[in-house]
Structure 1
Amino acid sequence: MSQYRIPFNKPYLVGSELAYISQAVKSGHISGDGTFTQKCHSYLEAALGVPRVLLTTSCTHALEMVALILDIKPGDEVIIPSFTFVSTINAFVLRGAQPVFIDIRPDTLNLDETLLERAITPRTRAIVPVHYAGVGCEMDTIMRIANAHGVPVVEDNAHGLFGCYRGRNLGTFGVMATQSFHETKNFTCGEGGALLLNDESLVERAEIIREKGTNRSRFFRGMVDKYTWVDTGSSYLPSDVLAAYLYAQLEQKDQIQAKRRSIWETYWQSLQDWSHEHNVHLPVVPEGCDQTYHMFYLLLPSLEIRTALIQHLKARGILAVFHYLPLHLSEMGVKFGGKPGDCPVTEDVSDRLLRLPFFNDLSDADLAEVIQALHDFDAWG
């Protein structure tokens, strides 16, 4: 039993999840690429307007597929923000790549596009912007720079499904994008992900890599009379049981997003005066960005105040958590040459950011209790 009455996150049901799981089992096909997997593919392809979507066992695995599709080799460089989850770079490091960490903007906490061009070298093989909190990076600038240097862009869109930048869906700018359906995401199946393929020339190889390096997909389409090993690959297909759960959630897209928007806006409106009084910064959503209401965070004045606030909330039975630590200062990041001062905004923000409880079953009463607990905090140093 959790010690927290109000957890940071909690799984939820919105409709037909259990009924669809039962259907999948009764159909006799619960391995990969069953009926519900195909339904998820079709739904996402239509909703996002992308040529091909492939469900994967995680966003991490979708990123690993990207590294294989791009033929990342030892010595290749991949540019990513230091303020992201380790999966973003691990997928490329597994292929021998050298990470090139750059800093984030102090407003959106997204990759700082003004630092991008100077980070590109003749060995750069990919640029991986991360749409933090479901707020779009400055994709016009990023794409202009990437195209000028002939470097593919891959969007880590784990937070950003159904978000938009200047009217265009996040995940549709780069040659590929990855999605997460982890338990903490807006749409979930516990563990899961997807690869979005915006370049049709990459689709066939992506299908082969996802199917253990075989041309099994071509076999099932009747294009070959047997399938065999034709390329490097692995097993990236999720069970159709997971896809059944996910499809039920996708069907309720508008309901889920409306509830999350309500939670986000309640935090925002209730904390305006409080944040100004105590020099706390709330999330920034620039004009032209339609966010996904993935999370609500506070940027507190100092690490000491964040630590005290976490303890204050814990005493009230409320779990609030910090987020990413700077990758360039991690044990592995230092091995790749990272050092203090390389990404000053990342180093500062990671010490001060606090994420508040945010999940679809968060009741109005619990939301009010979190907000009241913040107002009651008085250890401002």
Structure 2
Amino acid sequence: MCKLCFNALRMSNEGILVVNTGSPLSPSPTHVREYLRQFLMDPHIIDLSYWKRWLLVHGIILRFRPRKSAKAYQSIWTSDGSPLVCISRNQCQKIKQQTSKPVELCFRYGSPSIEEGLKKLLNQGIQSITLLALYPQSCSATTGSIYEKTLQIAKQLKYPLPIYHLPFFCLEQNYLQALTHSIQKAMPSRSEHLLISFHSLPERHIRKADPTGNYCLNKPDCCLNCTNEHLAHCYKAQTVRTVLHLAKALSLSPTQYSLCYQSKLGKIPWLTPETGSTVIKLAHSGIRHLTIVSPSFVTDCLETLYEINQELRKVFLLHGGSSFTYIPCLNDSIEWIRPVLDLAKIPLYTPGELKKHTTKR
């Protein structure tokens, strides 16, 4: 968006609702269990029928997972609380410094909720709301879930204000520049390979988001040759394009970087190559100095601070690696926050009418 458009946006009487995933109230098994229950019962996360999802979550996952996850959260917890929550607050504060509009932070799971955030903005006399989901790419499990929940609440409350959202921003030039600069500053000169790891998704999520129903994952080069319509809906295509931009900006040869996907769960097909096996493969191939970055997040969280910086570090060193460098997320860097605020808004909801949108994103 041009500077004139941004100034016009600043002058309008609107509020900004910043939304992130959320975190347990504490790293105790009790609070982690409650968080996992809310998270895993979201049909955008586990896309099974309600009763199948309920039986899987309550009958199996919540009987064993909370204690294990609680130990992981305890290893990253700070004196100020959850890293994701603390960083999200800092991000929200930086956004407030860039605009005169009211800004409220909420979480899809946990507290404060989206409903609480909407009510806080409504009480400040605004005329419209812009929803900013803190995810560079779009998919059903993140942005789709947030949009759906926001629409549900707006409809239930007969919300009197129009709501807009900002689109995925992983391919915006200014965002990519900020990400490139972050990697350049943090990657050691001795690094031999850059591993670019994204949060994985089940392959069926990618296929369900395909607007044609028969293109995504049906060809080896589908992400390189997809149309803009596919790109707007396909998480995998967005990750592939992001990596290609980064490789070019960093002047990396094909042997100097890898694209992979982390956090796979269950036995169903997920996006590949998988990050853990890629780390082992690189170590066995003779790579001794590895750098890893995870551009599917702008906020450091359990997946980055524990899975990558702790667990994958151990794996790489155990299999012969010498040094492992994790590059933090962009977090509260103003270098990426301001360009995101410049993006054009897309209608999501108007009073009395649900705007056409896609929750598969």
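A short reminder: the numbers here are calculations on the coordinates, not readings from a lab. As the structure is a prediction and not an experimental result, all values here were calculated from the model. Cβ atoms are built from the backbone, for glycine too; each structure is taken alone.
When mean count of other Cβ atoms within 10 Å over residues 16-23 is computed for each of 1, 2, the one that comes out at 16.5 is 1.
Given that FRET efficiency 1/(1 + (r/R0)^6) of positions 40 and 248 (r between Cβ atoms, R0 = 35 Å, to 0.05), derived from a single structure, equals 0.40, which label among 1, 2 identifies that structure? Answer for the origin of the read-out: 2.
Looking at structures 1, 2, which one was mean projected area of the Cα convex hull in nm² calculated from, given that it came out as 18.4?
Here the read-out was taken from 2.
Here the criterion is mean count of other Cβ atoms within 10 Å over residues 152-159, and among 1, 2 the highest value is seen for 1. Here distance in nm of label points 7 Å out along Cα→Cβ at positions 56 and 328 was derived from just one of the structures 1, 2, and that gives 3.5; the source is 2. To test your reading of the models, identify which of 1, 2 gives 1.00 for FRET efficiency 1/(1 + (r/R0)^6) of positions 192 and 288 (r between Cβ atoms, R0 = 30 Å, to 0.05) when calculated. Among 1, 2, the structure yielding 1.00 for FRET efficiency 1/(1 + (r/R0)^6) of positions 192 and 288 (r between Cβ atoms, R0 = 30 Å, to 0.05) is 2.
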